[in-house]
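J.: The structures come next, written out as structure tokens.
Derivation of every value follows stated rules applied to the coordinates shown; laboratory data play no part. What you see is a predicted model; the values in this text were computed from it and never measured. Cβ atoms are built from the backbone, for glycine too; each structure is taken alone.
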Structure I
Amino acid sequence: MGTPSNYMNMVIDLGGQFSWLDCDQYNISSTYRPVRCMSAKCNATTDGFNCVDCLEVPPRPGCTRDTCALSSYNPETEMNIIGDVGEDTIRVSSTDGRFSLLDFDIRRFSFACGDIGFSSVFDKGSASQGILGLGRASNTSLATQLSSAFKLVHNKFALCLPSSKQFYFGSIFVGGGPYYFLPHYPDDASKLLIKTPLIVTNPAPNSRPPLSRTDVSSQDYFIDVKGIKIDGKQVSFDTSSLWLNGEGFVETVISTVNYYTVLHSAIYKALVRDFVKEAAANKKMKRMSSVAPFGACFSSENIKNTMTGPAVPIIDLVVKGNNVPWMIYGANSMVKVKKNVLCLGFVDGGSFPTTSIILGGRLLENSLLEFDLESSMVGFSSSLLFHNASCSQSRVF
């Protein structure tokens, strides 16, 4: 971003309406321009929230006079933040799915600078310098702004999140496929996608969503889960305390902010119960003492490694509109907590979670996800490791 270029590490927030930067770490850019208070763009962006003034000389990104102000929620720290809105150049690469083609500088990309001390809202050990918003109904999300700039035909974007930085950093594709994972998977990976409807929902009345996200349903990506299976066997749980839709499906949000998948207690306890039972009976896995925040841990000494990770019971998410489940293999379901100890990487969200199931980033790793905003569908592949490919390897040369 900017001129000269600033390289920023940012947290991807699927439910984020806006992109934020820690402008204490954003170098002076000759192409940065503040969005003026009460301008048409300010009103369209912030609903006319407010204005900010900063009297530092010389002005800099994050400190300008008569500037449009934005209030938003930082999902990484669960804090509300206020900052000023600006525009700058962002560089993106075009691709045909196989090769990188041309780089383009997109002018007037809108984002917000955190106010003074914004860096304190990030964990001290975090390398994050901002938040990249990809909200569903946002006219200021990365995907929406790029679609508008390029006048793309298809209003869709895809994520491929890596499990390791050893080879590559993963990808965000805007505008649709094809998607190739060369040289290991030469076919268009969009053919692997299992599709299910995106739904519009509201938070459960007994949940505690962030105060600044009163219209959570408009930004987050929800799907309906019909059931959960372990090695093909149905997991039974009490639905009386769950937030269900009119068809009895469990409302589920896809999150890149939560690293681990969070389940309502009723679902979590049933999943752990059946996973432990199946692990002992068919995989001969030896249970170990639990390691917080996980409730089921095992010795890894007698667990074989496969191309899809540890050979543990496979967890299936059965989704609405498709008989093919989202298959969760050991690479996504298990977490190594210490030498020779693996834990089931799901977390108990208690009896009052924001939604009954929050699918976290670890579960999404090395899977291709495509969000089609035109047809209100999301497509997902099960682990690409099964096809000897991954999001951690560069596939665009």
Structure II
Amino acid sequence: MKKIRLMIIAGETSGDLQAASLIKSLKSINPHIEIFGMGGKKMQAESAEIIYDITNLAIVGFFEVLKHIFTFKKIFEKLSALLETRKPDAVILVDYPGFNLRFAKATKEKNIPVIYYISPQIWAWGENRIHEIKKYVDKMIVIFGFEETIYKEVGVKVSFVGHPFLDIVKPVWKKEETIKTCHLKHDSIKIALMPGSRKKEIEKHLPSMLRACEIIKNKIPNAEFIISRIKELDQSLYNKIIHKSKIKPHSLDNKPYEIMDIADLVIVSSGSATLEVAIMEKPMVIVYKTSFLTWLLARNLIKIPDIGLVNIVARERIVPELTQFEVTPKNIASASLEILNNHKRIHEIKENLRKVKSKLGDQGASSRAAHIIHKFLS
């Protein structure tokens, strides 16, 4: 097979993970593929040449991004220059629309094919972006079935491959091992706390989550709490917040699926993690709080009633979600107790989560995406 040179741009931890899985599948088809671009440790582990490491780029919110605008400008210029000097056969953009849609335009101007893997959330932000995509993207590869329908209606070349989470959301440890490692009781009610993967998210969510746990503990004395921690983050971030709390939760680093596996309920920050919890078929309460200015802007731009991906895929609110001013200890505790104290509600949620899971397609998304890309380049 001929040597192919690809540039891949992934700007977030989740994108780095999906890009790495895609690279692995691409190399299984053609070992002679050369890959470079923007990403993190996962892409690097698959032998991608990382021009810009995204490890310190975890910025959330429109106005938070504005503060770092010059950093993004430098990264953009550095990567754009490589379109001329390295002349990739194609550029693969992974999610990260604020940056990647601009980069799609720059790439197209150089007559280099643009492939987009994991679509921008056009269904949330209205139709403006879809016209940009039609103009600058040669092939769109989507992970939700309803996205394929949207793109086909406007004439974008699109393929649905299923959701890559179906391949990776599975615990490695057995429940017994997790319970023992975390020093939990077998007969307790276990509540998992997933405050997010970024510093700002944890600062916004974890204090309210822990105060909610105090209320829950008063109502359910045998409740135990466990935090899913991100090992790569400064652990003092968690410790400072926990130190101020009456609840002293257990914790486990970089083992979210093990934590979900033993949980009776998950209190989770909105985002892709809600789908991971759905695949594990665990009842959840979704929370999301951002800066006031970002929330104000998003409130006027977002065109859908729900923000939780699991509710969006379900096309109805199957699990409770709390946003911005609703994210209070009392509200989180109330939503959690309403589920935990109602066996019929738990059964109903689990049944609805199974339906969501069935809408995500079949396992093997990265492999299918790799074959589509290989065929496109042939």
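J.: Comparing structures I, II by distance in nm of label points 7 Å out along Cα→Cβ at positions 81 and 361, which one has the largest value?
T.: II
J.: Then there is this: Match the computed value -3000 of helix-only ellipticity at 222 nm (-39500 (n - 2.57) for each DSSP H run of 4 or more, over all residues; to 500) to one of the structures I, II, and report its label.
T.: Matching structure: I.
J.: Work out which structure the value 1.6 belongs to, where distance in nm of label points 7 Å out along Cα→Cβ at positions 113 and 137 was derived from one of I, II.
T.: Structure of origin is II.
J.: Using distance in nm of label points 7 Å out along Cα→Cβ at positions 41 and 369 for the comparison, can you identify which of I, II gives the largest number?
T.: When distance in nm of label points 7 Å out along Cα→Cβ at positions 41 and 369 is calculated for I, II, structure I comes out on top.
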